[in-house]
Structure P
Amino acid sequence: MTWIFLAVWGGLGGLSRFVIEEFTMRVVPRERHWGTFAVNVLGCLGAGLATHLLLGTWSTNTYLTVGFLGGFTTFSSALAQPVLLFREGRWREALLLVAATPLCGGLAFAAVCR
């Protein structure tokens, strides 16, 4: 039964990622990488909140972190998009993305998990 719950929560996380990236594309056209950035920082914030608030409730924390946030965050995209930006000659944006994603994600996690 755990596998089913994880699959459902993972699907909801993936759908949420899609919605945020589509919204970002409307705000900043042709710049999908900022949607990926936002999703990764929000995912780290969510993981920090889950760790801080739900510590000790294994099943809820697992469904939220492994399921929803696992489907929601996009670190594979976060690694691929800087390479594409480098190939387009947009090396400043690529370097900013590579540096800002883990830094801001780590700060978001630490902000709620003291």
Structure Q
Amino acid sequence: MKKQIKGLAVTVYRYTTDCTNGGITAKVDRIILVGEGIPEVFEVKENAIYLKLVRRDLWGKEYLHAEPVGQTKKDIGDMAGGNFIYSSDSRFRKINAYPIPVHDRSETQAEYDTLSM
């Protein structure tokens, strides 16, 4: 039997212009965040896209972002698309006190070459 994936429900905060290039946070208002240290409260529906928390060290400090799991990616991705996640649930603030950026933007090589000039 497949283990059910669980996480914390979070709200998507986005600008009115979609800079995700069709990323998941342009399409949903709430999504499940999973990962190490995330309370396993809500189940991810079968075949649903969800976010995983990524912790990195940048310039000697911890940097958090979330990446989609199950979203089709183009040649180049995951990069920040301008949207953030947050929750008023007190368990979220134990993870991070501020909204977390979502890296759900991906581009084809041609898009990247055109937009990077």
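Points to keep in mind about this one:
- Source structure (of P, Q) for helix-only ellipticity at 222 nm (-39500 (n - 2.57) for each DSSP H run of 4 or more, over all residues; to 500), computed value -2500: Q
- Computed over structures P, Q, relative contact order in percent (Cα under 8 Å, 6 or more apart) reaches its largest value in P.
- Answer label among P, Q for the case where FRET efficiency 1/(1 + (r/R0)^6) of positions 33 and 65 (r between Cβ atoms, R0 = 25 Å, to 0.05), calculated from the coordinates, equals 1.00: Q
- For Rg/Rh (Cα atoms, Kirkwood Rh) computed as 1.02, the structure of P, Q it came from: P
Every number in this text was worked out from the coordinates using simple rules, so none of it is lab data. Computed from a predicted model, the values in this text were never measured in an experiment. Cβ atoms are built from the backbone, for glycine too; each structure is taken alone.
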